[in-house]
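Readers should treat all values here as calculations from the given coordinates under stated rules, not as data from a laboratory. The structure displayed is predicted, hence computed values, not measured ones. Cβ atoms are built from the backbone, for glycine too; each structure is taken alone.
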Structure P
Amino acid sequence: MTSPAELSRAGQDIASVQRDPLALEQRDDLPEFVPRLPPTAFVQIARGLRDEDRLDLVLPYASPEQLTALLDLDGWSRDRLAVEKARGWLVAIVDAYVSSSKRRGQLRNMIEDMDPEMWTMALLPGTAVYELDPEDVEQREQALAAVDALFPYETPDGGFIVAVPDNELGHMAIHVLERVYADDLQLGRDLTLSLRGALPAQLEEDLLRWRSGRLADLGFVEWEEAMKLFRPLDAKSAREVAASPAATIAPREGEALPVAFPSPSAGLLRRVLGGLPAGEQGVRAREFTLLVNELMSAQRSEPGDPKAQERAFHQAEATVGLGLEVLLVGLGLPPAEVDPFLAGRIAALGLRGVFRVGYGPLATLRKTALALHREGRVSLTKIGSLLDRPWGPALEGLSRWLPELPIESAGSGWRPIGGLRDVARATELLAQAGALAALTFDPRGYAVDPQWVSRVDEPDRLTLGDLVRTSALRRQLPGMSEETAAAFAPVDADDLAWAADHLLVNGRLAPALAADLRKRCLAIGAPQHAEAFVSAVLLRLEIELGALERDEDGKVDLRRAGGVITPQRIGVWLKTGLSAT
């Protein structure tokens with residue numbers, strides 16, 4: 001049995017190189033090590049070395065499959081060939097073969113084992129080819145005259161003039177042709193003839209179809225197929241599935257764990273996988289790689305996008321970990337039986353099946369978030385736009401196909417839901433968001449007329465907290481009865497000045513406002529959320545009152561007052577009676 005700290009040596013080697021591609025400089029086994037790199041890992045490492053101008057560490061030793069994956073993942077933009085990027089890689093490949101003193105003919109063998117049509121398509125845009133009779137001098141001169149405005153290249157066999165725009169992109173095409181001819185005259189001639197006779201639309205369509213098949217082998221399936229990941233698998237059924245040989249995925253030769261899988265933060269998943277035999281660890285690593293790529297397809301991420309890949313990695317790992325926790329709920333297994341039970345479920349379901357188990361509670365969260373968005377008066381310009389932090393970002397993140405939680409300790413960003421504790425937090429945030437809407441509009445709360453939402457000049461900057469703070473402040477003004485305060489209105493400079501002088505005690509908000517808010521939370525049936533609103537909503541009022549700016553006469557500058565509704569924020573409605581739409 002292998003401990004988590006002793007996961008596959010080969011996988012650790014690959015992970016270390018992915019983290020620092022220049023670590024290859026310290027290796028003396030590049031001809032053996034590089035061809036063993038999984039295609040996606042090879043692409044990531046090649047990108048890193050390109051930035052360091054050290055592609056000589058990998059390209060001379062790469063297999064045709066790896067180089068094809070490099071163009072598949074970094075030579076396209078959606079379903080169109082990215083000519084500049086593709087040519088850049090072709091230049092790097094042919095230069096690597098020359099600089100490494102490869103024997104003549106080896107470049108030819110590599111191109112023929114790839115998609116030769118990809119080389120044609122990458123060199124084709126902007127390229128004109130004129131076939132010549134080597135004995136006909138006049139024909140040659142006519143061809144050169146015809147391409148006078150372009151950059152011409154006469155092939156070594158005298159059979160063609162290839163003309164390209166006189167710019168860097170055009171010169172890249174000629175550079176590749178020169179290298180190919182230098183390696184093998186016949187291959188150079190075949191490549192030039194393919195440029196002359198190619199039908200661009202048909203060629204690109206064929207290449208896209210072949211690429212789609214290869215990407216599917218890597219897990220980048222069609223979107224409709226990938227969306228099947230988001231079909232929840234209930235825990236009861238998942239516990240009863242019998243193990244089957246069909247549930248396993250054979251690893252590719254030389255393929256090992258992707259970077260940092262399982263990561264140190266994976267907890268339960270890391271422990272369970274660490275208890276598997278070394279051979280099965282490799283199988284699960286391969287399966288996880290496919291799961292990550294399938295998840296990228298489901299979220300319409302561009303294959304090969306390193307940031308999207310890293311995000312999908314953490315999403316997949318977190319959701320699989322959640323699935324393992326869900327499988328244990330209600331079983332009451334002794335600690336010694338937990339890991340063997342989960343290992344058996346992984347063998348029966350595969351990591352993809354465990355992911356679907358974990359997606360069950362996420363699907364419920366998403367359904368709840370969307371219902372709140374549609375019916376809860378919490379959205380205006382976008383999902384959750386009327387909610388203060390953290391509820392607005394939470395509703396936005398939980399409404400996605402793969403729900404996520406906001407990073408509450410940071411100013412922005414989301415993170416995957418990685419366990420039942422996160423599910424509980426997400427559930428709490430949704431409940432608080434609904435309660436905040438009720439506190440704002442319900443007659444038992446602050447009874448704000450919903451029409452005020454459309455009266456502000458900049459609806460995208462309005463939050464329910466602004467309405468609650470304004471209403472709460474008005475209720476403390478001298479001579480303000482409950483009936484008068486219930487008729488919502490903006491607060492002016494005098495109101496804010498009075499509040500700053502009388503509602504702040506040693507810089508802290510008077511307890512009366514928090515007590516009033518707690519009373520109203522109790523009235524709407526949400527007393528458990530009162531402290532969250534005191535901390536988030538009323539704390540903002542305390543900060544704003546303490547930071548009011550005044551002119552020389554002591555008048556509050558309403559242009560710099562935030563967190564409440566002032567006449568400046570409803571100027572258009574006051575002048576015209578028009579509401580925002």
Structure Q
Amino acid sequence: MNIGKWLFASGVLHRVRKPARYIGGEYNLKIKKVENKIRIGLMFPDLYEVGMSHTGFQILIHSFNQKENVFAERIFLPWKDMIEEMKNANIPLYTLETYTPIKKMDLIGITLQYELSYTNIIHALKLGNIPIYSKDRTENDPIIIAGGPSASNPEPIADFIDAFYNGDGEAVIDDLIEILSGDLTREEKIKRIYETEGFYVPKYYKLKETESGFVVPDYEKRIKIRKIRNLNNMAFPTEQIVPKIRTIHNRAIVEIMRGCNRGCRFCHAGFYYRPVRERTAEKIIKLSLETLEKTGYNELSLLSLSTLDYTDLENVLNELEPFLKENRISISLPSSRVDKFGIEIGSKISGARKTGLTFAPEAGSQRLRDVINKNISEEEILNVVEYAKKSGWRRIKLYFMIGLPTETEEDVRAIVELTKKIKKEIKIKDITVNVSIFIPKPHTPFEKERFYQPKEIKEKIKILNEVKRFAKLKVHDPYISLIEALLSRGDRRLSELIYKVALEENAIFDEWDEEFDFRKWARKINELGIDTKKYLEKIETNELPWKIIDILLKDDFINNEMKKATDGKTTDDCRWDICTLCGVCIKTGLKNILVKRVEK
């Protein structure tokens with residue numbers, strides 16, 4: 001059946017929620033003629049609204065489509081009502097641009113942003129009539145690659161993916177196009193991908209079981225992450241595709257820098273995206289004005305892992321201010337810093353609209369903040385909140401984490417006490433406390449630390465409930481965190497678990513709290529006899545499933561950071577202090593690229 005005809009003539013768009021998710025045709029969308037083009041499908045394994053809010057996804061679409069002989073199209077997972085309609089009408093998953101079945105693509109690139117989307121990938125491949133296991137694919141199937149932060153431990157889904165890429169997406173596009181342009185068989189193309197820097201192709205590695213019971217790839221040489229040297233030289237989409245429906249972020253977005261060296265020891269992104277590479281103020285201003293003009297948005301977001309650390313931020317804001325005021329365009333900075341500068345910037349961009357400020361102390365006690373390398377004192381926190389109040393702010397959000405390494409009952413109680421001080425002493429009326437649960441992530445100093453079981457977490461939550469006397473309290477579901485921790489540190493044994501949970505238990509959209517059902521995972525874990533303790537308890541071995549991927553951090557640095565954490569010692573940011581010898585710049589010749597020297 002013709003997919004376009006089915007969409008517009010069958011009445012399906014009247015029967016599903018948010019039909020605009022499925023028809024494309026947005027403002028700024030560019031459609032190419034498909035003849036003699038390399039066909040690439042870029043998949044974000046989640047809803048349209050989520051994928052279209054992801055800047056990296058838009059950068060990839062733009063970067064591929066800049067190439068004359070390439071046509072990159074978008075693929076999203078439909079909501080459950082649309083999946084049912086598609087199955088009933090025998091309609092396969094299709095690209096949004098041309099309604100082409102995804103099976104007809106030459107290559108499909110999947111964004112791995114979070115582990116709980118793994119079941120979505122299984123459903124997407126099945127809906128696209130593509131064999132789920134890579135070993136079952138033939139010459140008629142597209143090559144399936146996956147990249148993104150979760151690709152730094154590829155093993156739990158290695159049975160389903162032909163090749164994993166770790167690194168900046170822009171760095172590999174030319175290599176991929178050259179391989180796909182050649183007169184080669186599918187197998188020959190995968191072999192060429194295997195020979196390309198940054199790629200891990202699981203089929204070329206034997207597996208072995210370690211003494212600790214992990215199944216790991218047997219390798220002679222680790223796969224190095226690939227980085228671009230200068231963000232300023234990279235193209236950035238100013239003609240951003242403007243969705244027809246409300247998405248998570250309805251605004252123009254400009255990436256002002258990549259990387260963060262603050263070194264919070266729990267933070268995967270901080271270690272994965274090193275070093276810091278800033279765009280110049282002139283470039284940011286130009287991109288911002290062009291993007292606003294070409295999209296019509298009335299809000300601009302200056303995006304990075306830590307926007308307030310951008311060294312020439314005041315200059316950028318001052319230059320943009322007249323245009324933004326004249327056109328009544330608001331500006332948002334997606335990360336907050338607990339200091340006076342953060343408040344001043346927040347006041348500057350908000351004007352009269354003092355909606356709310358967000359701070360992330362992460363831990364309630366000074367001892368634990370030192371352990372995780374969150375270099376903020378309680379005095380600084382209280383001073384900055386008081387300054388915020390004097391500047392007109394009446395609502396604040398505080399982000400904390402529980403289950404951190406070395407955490408005690410006193411550390412948890414310190415969250416209550418800090419919230420109480422902010423309420424009673426500074427008299428902030430509206431406080432929301434958001435509490436997440438620590439998950440040990442690969443390639444961080446805490447990668448081998450234990451994950452606290454839900455029973456233990458619930459005891460900590462009992463202590464935290466006292467916060468409700470002073471503030472609103474929101475705590476993440478410990479069972480969702482458990483599965484995320486399992487998948488984060490998992491090995492190849494978990495592939496079968498993911499497959500069965502997705503298809504036999506029909507688990508889908510697990511990253512959505514309201515859709516997650518722990519019982520589905522528990523049933524299959526028990527059925528398969530998986531020892532979850534091995535993945536969740538403290539790990540003693542160095543032979544880990546993710547060690548085949550080299551994100552350029554030296555083992556000595558990781559071990560030293562863990563020792564410093566145990567000793568309660570902090571490490572300064574190498575942007576403002578001496579080199580920490582983490583290894584990233586040493587191994588690659590890269591360096592922090594700052595547009596302005598700032599003393600901290």
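Worth a mention:
- Between structures P, Q, the calculation of percent of Cα pairs over 41 Å apart yields its largest number for P.
- Which entry (P, Q) yields the derived value -17000 for helix-only ellipticity at 222 nm (-39500 (n - 2.57) for each DSSP H run of 4 or more, over all residues; to 500): P
- In this comparison of P, Q, the computed figure 2.4 for distance in nm of label points 7 Å out along Cα→Cβ at positions 26 and 474 is attributed to Q.
- Among P, Q, structure where distance in nm of label points 7 Å out along Cα→Cβ at positions 418 and 562 as derived comes to 2.5: Q
- Given 11 for relative contact order in percent (Cα under 8 Å, 6 or more apart), calculated: source structure among P, Q: P
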